[in-house]
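The numbers here are math on the coordinates, done by the rules we state, and not lab data. Bear in mind the structure is a predicted one, so any value in this text is a computation, not a measurement. Cβ atoms are built from the backbone, for glycine too; each structure is taken alone.
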Structure I
């Protein structure tokens, strides 16, 4: 009787040990939850649009616009936490700040500008491969934050508005909402490499004001558009 019980207990123990080994083969050695830091280097394109609309009696008569394209390399850092529900699906929440320095060139003149982008991001992580040596998958999500533009032209615009007493409002910081997507590789349990893209939804409208005089009106609008950014990011889990 005792011998029979011992055999049953041993069989159950072996089955449990085997199941634990199989589970560990995918879960214990796959990517796990934890905090992380990251740094990226990228490339993006931008557009500056300056437009004016002349009207009489509230009716637009003529409209003119100047569109200038520019590009820029970018760099940024991130800090956050990722949580995996199983070896294949997880979420990550992180803050990120990035810097861009596009040059807008028009008729021989150059406007040097600096864009500082900062905000919080939430991404869905999906692994197609989850092995001890490497994980491979995709990420897709979004970010909410702000864009701040710095340039001599914006400062000069503020100065001119003050000197002429126009009362116009210049907004060099605006809401930023963007889509994040890309592929990711995770290796050696702590290191990651990502190839991704970021597509913002809203332009930064620096100026959008109307000037009225003697029945005539002029609408002045200046906006900076961040079209897209592609990047390579390195991450380290701690």
Structure II
């Protein structure tokens, strides 16, 4: 492998996780001076997913994410460089990622239908129109994050989407938003330390949602008591 390409996948993963933190922030909170946070969260979550999935493909080999390469130079001694890939290469499109991921890694995208539908929603907002009035943008983003990105990064690298949020008091607030929306999520070792802050919101959730989440917590963190 060209030494310039070594470590590229890690940079891509970290960039995707930064975009994920931005998406979670804009989906879970509101800014009175900017009414577009929820719509922006859709664009950011899609951006995060695309980069993160490509990062996992690139972990096998960085060139696997490309569908078009720079033209072969006339001088056979000139190697393929990051600069030429950056300027003239073309990476795989959103719709091609599930197949490319599976073919290169054997991994299937979790909840692929959600992945496909979210891509269509992102395209509609980005290229055409405001989000339809019957869609809750914030909830749609968070459902996508925790149905698709969360299990994916956990299976690939042992990471948790709940850990990526730009709020300083994230673990005291962010999980509560998910609980109130009854969105299942993987509870990280860091997040579970703030379990006491979530109890009040559990009281108003569906019994199955509460039991499933508590079962996960008790299965992975046996020191946490059941309320």
Review point. Which structure, out of I, II, was Kirkwood radius over Cα pairs in Å, for residues 93-180 alone derived from, given a value of 14.7?
Key: II
Revision key, fill the gap. Value 57, 17, 13, calculated as semi-axes √(5λ) of the Cα gyration tensor in Å from one of I, II, is from structure I
Point to revise | Parent structure of the calculated result 4.0, given that distance in nm of label points 7 Å out along Cα→Cβ at positions 61 and 173 is the read-out and I, II the choices | key: I
**Study point:** Computed -5500 for helix-only ellipticity at 222 nm (-39500 (n - 2.57) for each DSSP H run of 4 or more, over all residues; to 500) - originating structure among I, II
**Key:** I
Practice item. For distance in nm of label points 7 Å out along Cα→Cβ at positions 37 and 197, find whichever of I, II sits highest and give me its label. Key: I
